[in-house]
Structure I
Amino acid sequence: MHGHHDIWAIILAAGDGTRLSGLTTDDRGTVVPKQYCSFAGGPSLLARALARADAVTERERIAVVVAAGHRRWWGPELAELPPANVLVQPCNRGTACGLLLPLIHVRLRQPDATVVVFPSDHYIADEPTFRRALDEAVRRAGELDGRLLLLGINPDRADAEYGWIRPASTVGGIPSRVVSFVEKPDRALAERLMATGALWNSFTFVTSAATLWELFQRRLPWLVERFAMAFAAGHGAWWQAPLSEVYNELPTLDFSRAVLERTDDELRVLAVPPCGWTDLGTPARVADCLRRVESCEIDELGVAPRPAPLDLADAARTVSERHLARAQGRPEKSLS
């Protein structure tokens, strides 16, 4: 089994969160990316992701990729990380670019590392259940032999807005070969997928730095070359000027579509029992999560909350009240 000194965590925190702008616009008209928002009074979603990373490695081996324009929010949140481990993108260019930048950082520090990748903007009501699955995935890291192990969430409903993973086997607790990915199926197909044991793609995964690097080189060699040029132009460091030049010319690239979905044979998936996982990707999903949280007891991380600029649950409640007021002809409550 790997020790903490073998493991690096990468947290993706450069997203703009535009789909939730109706909930995350503050009283000054600024859209706060959802990873910096809290939910139901707890810590920010980014702080939750940091706590998950803390469970698998030390802070010295946690790398977080952020956007330059979000500094006002990530500065305080990431103050306890080594400054070199905060990888600042000039702008968001999707998860492929957002993952390659910190991957290069990890490979320069520890080429033989095991890498655990975490999104920063997901909410999990039952953290202990997710943690047990994560521990099992990390425990199996040495058995992967050049493969990538995804955590797939056992669904509790046929949500047609999620990405789904079809595993070859539905035996619980054992990694299965990935048959295919299905992105945002229609309702009927989502119901069939759920009935046959398909899983939601959590985009949390474990692999080796070498395997992840090889996948990038095979699927996006031109992108690897562009990043290498920026690093060389910075004389062995990530200088903002050459990096900005590269990012200005890059398209937005999704890692799942550009890499994972073209690499089925080298992927495995480990099923996670229902744990109240959600990506909070739409206002409707935020409202649904709020209903679920309010109707049951949740297992929290035990993270001391830092004041967040916005709370998604409060925003969802306010929107619901406004809709009700409009229907009843009453004055509407402001989001500010």
Structure II
Amino acid sequence: MKKLSFVLVILIFFTSCASNKLSYDKELSHFQYPFEVNTFVLRSQNQELDFRYMDVGNKSSKKVALLLHGKNFSGYYWERVAKELVEKNFRVIIPDQIGFGKSSKPRAYQYSFGQLALNTKSLLDYLNIDSVRVVGHSMGGMLASTFAVEYPKITERLILINPIGLENYGKYAQAKDVNFFYNIEKSKTLIKARNYQKKNYYDGNWSPEYEKLLIPLKGLLNGNDWDTVAWSNALTYGPIFSENLPSRFSEIKVKTYLIIGTRDKTGPGRAWLKEGVKRKLGEYKKLGRLTKKRIKNSTLFELKGLGHMPQFEDYLVFKKVFLKSIL
């Protein structure tokens, strides 16, 4: 164990040194994604925006999976899941939402999950896809749920992997101006990001695989566009706190699968609760079971001992229930 810890320390040290040489622009132009990246020119809110996406697998397959990323990542982290699905003869669509990854980061944009769902539907229309199995992780779960409500005819089934939004954060957390989140993002460092993920995602553990997920952030922090990225990141907090997703769960009519790592404690707004609020945000063991009751025709898979990133913490355990959900 001591030898393994020493190796990780050395790895992080040399990776950190190498990261000083990394420099990415706001659209990660020189960061290599696992599959070819395409561009859909999206006309939205009086702007032309580059909506980037990956489209992999059998283009003629009737089985199409739509993979929606979380807030702290973009489409690149779906690589292993996408390859698994391609082996099962899926066509896999992996967008970087506007404001994330390789997609445009407009200075002014009215973010809502309804808008992001509309953008995603526009992409699917552009690709002539009329039926998808929608998968959302973390913030992508809020988007996936909204998509399923807004577009039930195109949604075959809904798979939510440790989604946030299982409780109404706006009810418990103080309202904050976008500058509050901008200042948080501006003060971000690689060490802070690693420590946050180590504590909140991986139960204090770390591995080379987790470190790889930080490569885009390393380059962005070293680049000249971090101010633009930080502002974009700040804007995208808005719908997380302003939209009451649980109030819409009764509107979800498609077959839904909840994959919940029960160790997860992710609770946006926990650090700025309203005065007098005693609620503990992010109790996923309770939230998963409560959400199953709220969404008719839903199945809950509880992954004991895993947290917010079950697809990375223990892929084999995750894979077993994921394939049951999507096949």
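Readers should treat all values here as calculations from the given coordinates under stated rules, not as data from a laboratory. Because the structure is predicted, anything quoted here is derived from the model rather than measured. Cβ atoms are built from the backbone, for glycine too; each structure is taken alone.
Check the numbers for distance in nm of label points 7 Å out along Cα→Cβ at positions 116 and 180 across I, II and tell me which is largest.
Going through I, II one by one, distance in nm of label points 7 Å out along Cα→Cβ at positions 116 and 180 peaks for structure I.
Assuming 27 is relative contact order in percent (Cα under 8 Å, 6 or more apart) as calculated from a single structure, say which of I, II it is.
Of the options listed, only I reproduces it.
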